[in-house]
Structure I
Amino acid sequence: MAEKLEDLAVQLFDAGAVRLGDIEAKVGRRTPIYFDLRVVVSHPRLMMAISRQLQALASEIPHDILCGVPYAALPFAAVMSVNSNTPMIMKRKETKLYATKKILEGVFEKEQKCLVIEDVVTSGGSLLETVTTLRSEGLQVTHAVVVLDREQGGASVLRANGVQMRSIYTMTNLVKILNDAGRISDETAEIVSDHIRECQFGYSV
């Protein structure tokens, strides 16, 4: 790959995509580290670099179509679609209440293999919501590629629901990279490690 994962991790931190502190996460629990990839849309080179890494993972998985989990993963899915000439569809947060009344936007056929793109997986809930919708529309979904696996049970939850996940980073190796680069202190790295071990999720749908 053109970009080293270590360099990319540091660039993400410097761009503000990695935030430290006592932060309330989407899942309703406090976390000492928060990964916010939404800021990457303002950094085209970073967005391209991440998309290339995701594409490298995707290239090993048979698929006909891409779908990004709304909303943070949509830019990456779009870049991957253009770069690989692979069709993309978009899942709406809610079913359209007028005209076509669709939950999925774009053109697809039943039984096509759909690869899901996600930014961060914690519990796996958001990704599973998208998987459930895609399957209900007749698509085959067995794999997902993600930027960060927070290692808090999401991968196990996804496996239990028939989805294999591949990630660019795990929280453990991301924190190690940032610690080695002097962006995160030893104390913070230990706090994050304890948090991962103590805050685990697990359920299936």
Structure II
Amino acid sequence: MEDINHRFTLEVLSQDWKSHDLGISASNLRRDRKNPTDILDRIDLALVTDSLRKLLEIRNRAEQTVALDDVHAAEIKEYLDLLDLTREIDVLHLPDVSTKSSRTVIAQPGLRYAQADALIRSLLLDETFSALSLAERTAVQQRILTEIKGRMLEDIVLLETKLANPKKQVFVLQFPVGEFDMVVFDPEAGSCRLTW
């Protein structure tokens, strides 16, 4: 599993960057039950992504001055862990219980919120987004921030539960479709608590 984490970290560090939050928000806005909108499909994605990348000081592969390898990835991951910026949460998979992975969570919510704020500022630079009425822009911004805060809260609860229960296993249980957001397994009692 450690090798998987190193390869994943290396892949994340060396590929051209795209906003995960922007992609999820576009999908969720399209499927909104009350007010579906495709506004995030109509923006200048390259402009918004480039603006966001610059605000966050992220370099794409072509802009990197050093070729990254597994050693760099391990050092960066270790550095982030030592700063208490990231933590790992186990993810178990069903029906294949032998498959185990992990989810890296950002342990400092302020960092995630700064990313969300930068995303909103980048969207406001887009002509299509800016052409929306104030009410529409505000609704989309609030929806994006609410979704990001929801994911942050899920990560915080997972992490705090794991830290508060060192004698228990705290993990996410992933199914082919869907997941239990948190499982707390007590090996002494032989029982689980589920959250979804």
A value of 18.9, 59 was derived for Rg and Dmax of the Cα atoms in Å; which structure in I, II was it taken from? II
If mean count of other Cβ atoms within 10 Å over residues 61-68 is computed to be 9.1, which of I, II is the source? II
Ranked on FRET efficiency 1/(1 + (r/R0)^6) of positions 53 and 101 (r between Cβ atoms, R0 = 25 Å, to 0.05), which label among I, II comes first with the largest value? II
Hey, helix-only ellipticity at 222 nm (-39500 (n - 2.57) for each DSSP H run of 4 or more, over all residues; to 500) derived from one of I, II reads -16500; which structure? II
One of I, II was used to calculate distance in nm of label points 7 Å out along Cα→Cβ at positions 45 and 165, yielding 3.1; that structure is I
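Every number in this text was worked out from the coordinates using simple rules, so none of it is lab data. This is a predicted model, so every value here is computed, not measured. Cβ atoms are built from the backbone, for glycine too; each structure is taken alone.
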